[in-house]
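Got some structures for you, see below.
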Structure 1
Amino acid sequence: MRVRFTFTKTEAMRYTGHLDLFRTLERTMRRAKLPLAYSEGFRPHPKINVAAALPLGITSEEELGEFWLKEVLPLKDVEAQLKGAAPPGMQFQTFEEIVGRVPKLQTQTHNAEYQVELLEEVNDLEGRVIDLMAQEEIILERKKKGKVKRYNLRPLILNMEIVEGKIRMQLSLREGATGRADEVIKALKIETQQARITRTRINLIS
């Protein structure tokens, strides 16, 4: 049985990293006494996936995940057991059984939406956003596996605007083309310590 679910990662888990999030999900599902299915191979592990890693320090109103069970259970029972076992900082929201040959969740993401609350006033915030969106190239560097790679951030910013004093942005979330909200904040010449970033939604390929 394959189950797709949404969940929140709130303030109590702001500084929980990606690997620790996986461990938390696994412990929660064990606490809920769900019959998890395991991968095959030399080192079997529970079949649990999330759509996209959430960088440290960022909260979320709606993350997407999937897990597999060895047995078919009523979905309402799965929901009740998990909601009752959820730790502080995590709330389970919706559950859906996935039937048939549906591609892995990680290959189906298209973009993610973020909201950024600034802890200090920033001069000419709207002007900074307009100037950034007008650029054709924003060349940044990322370090991965000990190597530094240069890339253009601008095509990864699909939309950005100021709404009621908060920055709202929509960033690409595709394989090999993922925009990071914290890097956009830096490109706006704002210290990341001044920003509270929340991922509000992950949109899949339609």
Structure 2
Amino acid sequence: MEPLLMPVGHDVGVLHDAEGGRRQQIRAGTTVVELSDPEYVVWLLAHGTGDEDRPTRSSVAAAAERLELSAADATAVTDQLVSVGLLAEVDPEAGPAVDFAQRHQLVPLLMGLGPDQEQSSLQTIGLLGQPIAQVSGAVYDVWAWAHLTPHLWIACQDAAEVARRVGVTASDETEAREVLTGILRSVHGLLCVRAAYLDRRGLA
């Protein structure tokens, strides 16, 4: 299975220069990085384009071609963004996923709205009176509290501990490693609607 591409950093807007040029600014930790248009396109595509989209190198290259950026250029840009830490390649079920979680945080950007009115097993995220995303209870708990922990792995451990204490028995909620797998498999559904962003550890 091809690893997923995880975008790192928070979009903080466009910087215009005196010659009419523009660079997109991304903050990752305490560093602000300026991206060219092709770099920004690839970084954006790594967020996903919908709830079912799970971006990989190949899917991002294919999507970039539809935006008139060649697959070769998209691959080169992906390599560049990985090298500077604005993209990460992660297999949710592989061992290095824990290392990724120990080096990054998940930071919420929208409001938690509580249970969905039609599907009470799901939690909603969005703006007041305007649900934007639906997630499982396990994902919701991590999304809501992860920014208060040193890194994402501890957030998953804390969520699993709370689930055990309240009597939950499903392993995908009580085992931290399974919680992390679930988060990484579904996080693009949050990233693509700007319900959250991934940042470098301890510097969100």
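Throughout, read-outs are computed from the coordinates displayed, never taken from laboratory work. Just so you know, these numbers come straight off a predicted model, no measurement behind them. Cβ atoms are built from the backbone, for glycine too; each structure is taken alone.
Which one of 1, 2 has FRET efficiency 1/(1 + (r/R0)^6) of positions 127 and 167 (r between Cβ atoms, R0 = 25 Å, to 0.05), as calculated from the coordinates, equal to 0.15?
Numbers: 1: 1.00; 2: 0.15.
Derived from the structure labelled 2.
While we're here: If we compute FRET efficiency 1/(1 + (r/R0)^6) of positions 15 and 63 (r between Cβ atoms, R0 = 30 Å, to 0.05) for structures 1, 2, which one ends up with the highest value? Show your work: numbers first, answer last.
Details: 1: 1.00; 2: 0.75.
Largest calculated value belongs to 1.
For which of 1, 2 does percent of Cα pairs over 14 Å apart, for residues 31-86 alone, calculated from the coordinates, equal 48?
Details: 1: 67; 2: 48.
It traces back to 2.
Right, another one. So mean projected area of the Cα convex hull in nm², computed for just one structure, reads 12.6; which one of 1, 2 is that? Working shown, then result.
Values: 1: 13.3; 2: 12.6.
For mean projected area of the Cα convex hull in nm², the value 12.6 is produced by structure 2.
Please state which of the structures 1, 2 yields -11000 when helix-only ellipticity at 222 nm (-39500 (n - 2.57) for each DSSP H run of 4 or more, over all residues; to 500) is computed from it. Please report the intermediate quantities before stating the final value.
On the way: 1: -6000; 2: -11000.
Among 1, 2, the structure yielding -11000 for helix-only ellipticity at 222 nm (-39500 (n - 2.57) for each DSSP H run of 4 or more, over all residues; to 500) is 2.
Computing P(r) over Cα pairs in 5 Å bins from 0, in percent, for residues 103-142 alone gives 6, 26, 33, 20, 9, 4, 2, 0 for which of 1, 2?
Working: 1: 5, 13, 13, 17, 22, 13, 9, 5, 2, 0; 2: 6, 26, 33, 20, 9, 4, 2, 0.
Source structure for this number: 2.
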